[in-house]
Structure 1
Amino acid sequence: MRRLIYLGLLCALLVLLVIPLHGLGTGIAGPAAVPVAAQGDPPDAPIERDYWPTEDWRTSIPEDQDMDSAILDALFAYIDEHGTDIHGIVVVRHGYIVAEAYYAKYTPTTQHTLASIAKSLTSILIGMLMQRGDLESVDQRVIDLFPNRTIANMDDRKAAMTLEDLLTMRAGLDCRDRNDSTVTAMIRQRDWVQYMLNLEMSDPPGVTFNYCNGVSHLLSALVQETTGQTALELARAELFPVLGIGRVTWERDPAGNPAGGWGLYMTPRDMARLGYLYLNQGTWDGQQIVSREWVASSTSRRTSDGYMGYGYQWWVASANDFRAVGAGGQYIIVRPDDDLVVAITSDPFHANYEELSELVQSYIVSAIR
């Protein structure tokens, strides 16, 4: 039985229901929709916001944000009828939550496993180091970024491997994550970072896309190598408080580094805050957290797995759709031209990626007027 957040016009309170009501067509009346930058505006023109969800998200009826509540209602009717293994869903248009629902034991305050969405958060933190000047360029060589490490299996290819090669999953390391053999071996080690750096090369760097959790872990370790702070410490000090993100859990390696490629737990509302930061080109309430250039580079198609494009630890579905994606149907979907963010958590063992993507397109995107 799902729990749906019902935005009541009469009571103007947020009420959590445990019976299947479809109240998305009504809600607390928000201000008029904030327009997306006009077609003639520069592509990097910021959108003016009338508030920032640092303290809390504001809610609105869909129609006040140019969305059709009947179509959104149909989405939840479909979920009720067919079951999709969704645990939570938050739809944000023009900065307002227009639809939100939770299922089974999950609530707005429940932390959910996000799996590989950790990769996109790690990328944000690398972007922050670029913004601060702690890192100079994505062209820096990996062996130079870990100067105190003695690295095995060195050859010209490994010596040429750059930060950008890690970010785009084109490191060239002999990583075999498709059957989990590399990550399984890595987590048995005392030093995950050394294990990854010591791997043999299977390809020249910067050429072949090879999705590898251990490569993302090198990015997490790089935060501590560069700043003396772990990735989680940096996020808690300089990212989460600014965005209003609350309690976050992140699994760690034996040295205390958060697992850069997995192990992250957050609420859907906080997931939406990460998406909203990138929707607003790295700006939050007047503060540039990561540069616009980093956001654009991170969410541009630089390589592909044959199905979807890939940037800097972000998936790129189209010119107007980039995503943080975790195993089992964990999503942060950002559509800049539509001023839309969608956060979804799902059963990590049973959810269907294709079905979830189709639901987003058929109901949420289609509800935009």
Structure 2
Amino acid sequence: MIRHIYVHIPFCARICPYCAFYKDLLDRPHTWRFCEAILRELELYQGGAIFPGSPEVAVATEGGKSFRRTRDRRSSLLPSTIYFGGGTPTALTIAQLELLLRGFRERLNLSCLEEWTIEANPGSVSARKADLLKKFGVNRISLGVQSWDDHLLKLLGREHNARQAEESFHLLRAAGFANINVDLMFGLPGQTIEQWRSTLEKTMALQPDHISAYCLTYEEDTEFFLRHARGEFRQDADADSEFFEIAMAILEHAGYEHYEISNYARPAFSSVHNRAYWLGKDYLGIGPSAVSTVGMRRWQNVCDYRSYIDRVLSGQSPVGPSEDLTSEMKRTERIALSLRTRDGVSASDLKHFAQQTDEIIALGLLRKSNGNFVLTRRGKTLADSVAEALV
């Protein structure tokens, strides 16, 4: 039984120079066909088309890969979470969003749905869109604010300014959304500690239910990566740690629970969808570039929306790369992801790493809690290094 669904909508009104996710400029002539393809792919899975390499009978073949039907119980979709990410899902028109939302409601049993999240850009939020999302059952919004400083927003290539971001937040509250996440970034080129403190204070004044605070990373195939390689931008690990420590101190003092390295929530508002991912639960990815993991199988859809549309609407598989996972791969991923969470890593997962674990504890980066190993406050600033030492 698959309980978690991710839908990738790659379109953006503007390409942010730091973003490494699969995305493309909004392509109006293709967006209707794209929405139709999303719903068609959902139908394939709902009908039992699970993954390439299934032992059951193939129903479609392309390039040596098969999309297969199976009566395995995993073919049933009974979602407890749905997450529309991107890209910018709210870049779609009201009519296109309604087609998708209505299509999901008609095709899925949503009796167990706890959380339906959609990512939103402040530049593409309107009262009508907010009302539509609420009407069709979306109950959580992730708002990509990133900063409350207009100069930094311009540097990040965002299409909104601070005033628009605040207006969008209030508009979503007025529409009745009681679960809003605000995305923030730190470690930006030229960003000062004072700017970061101001951003945190401004965010808390709005009283969002969840805050995600990410450190900028220079990812390949982005403009920022090239500028970093040319020496225009520099990354300062010590400064990044200071930004992170300030976020922890301010947000925890304000009552937000630091339940994952980059995520803070008011009590009872942690992301159900993201927690499922960090716990290694099965999830289905729909849309171009979307990744799925079911059992010991992982696959990714083609990373081109035109090819994706053509394949799905012609009855062919959109699946690209796929792999069989091993128990060791799953264990390694479980350690890396669990270590980032408040609950930490099970002692049984680290039983073969007793020496490394003891050394990390001696360094004050790890501690024992309720039978698990969890990062200390200092350890959180070095989470990636700790994970590397344990996997």
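Rule-based calculations on the coordinates, nothing more; no lab input. Nothing here was measured: the structure is a model prediction, and the numbers come from that model. Cβ atoms are built from the backbone, for glycine too; each structure is taken alone.
Observations, loosely collected:
- Which entry (1, 2) yields the derived value 0.95 for FRET efficiency 1/(1 + (r/R0)^6) of positions 104 and 288 (r between Cβ atoms, R0 = 30 Å, to 0.05): 2
- When relative contact order in percent (Cα under 8 Å, 6 or more apart) is calculated for each of 1, 2, the greatest value falls to 1.
- Structure from which 0.10 was derived, FRET efficiency 1/(1 + (r/R0)^6) of positions 168 and 328 (r between Cβ atoms, R0 = 30 Å, to 0.05), options 1, 2: 2
- When distance in nm of label points 7 Å out along Cα→Cβ at positions 160 and 272 is computed across structures 1, 2, the figure 4.7 traces back to 1.
- Structure (1, 2) behind the derived value -11500 of helix-only ellipticity at 222 nm (-39500 (n - 2.57) for each DSSP H run of 4 or more, over all residues; to 500): 2
- Structure from which 37 was derived, percent of Cα pairs over 30 Å apart, options 1, 2: 1
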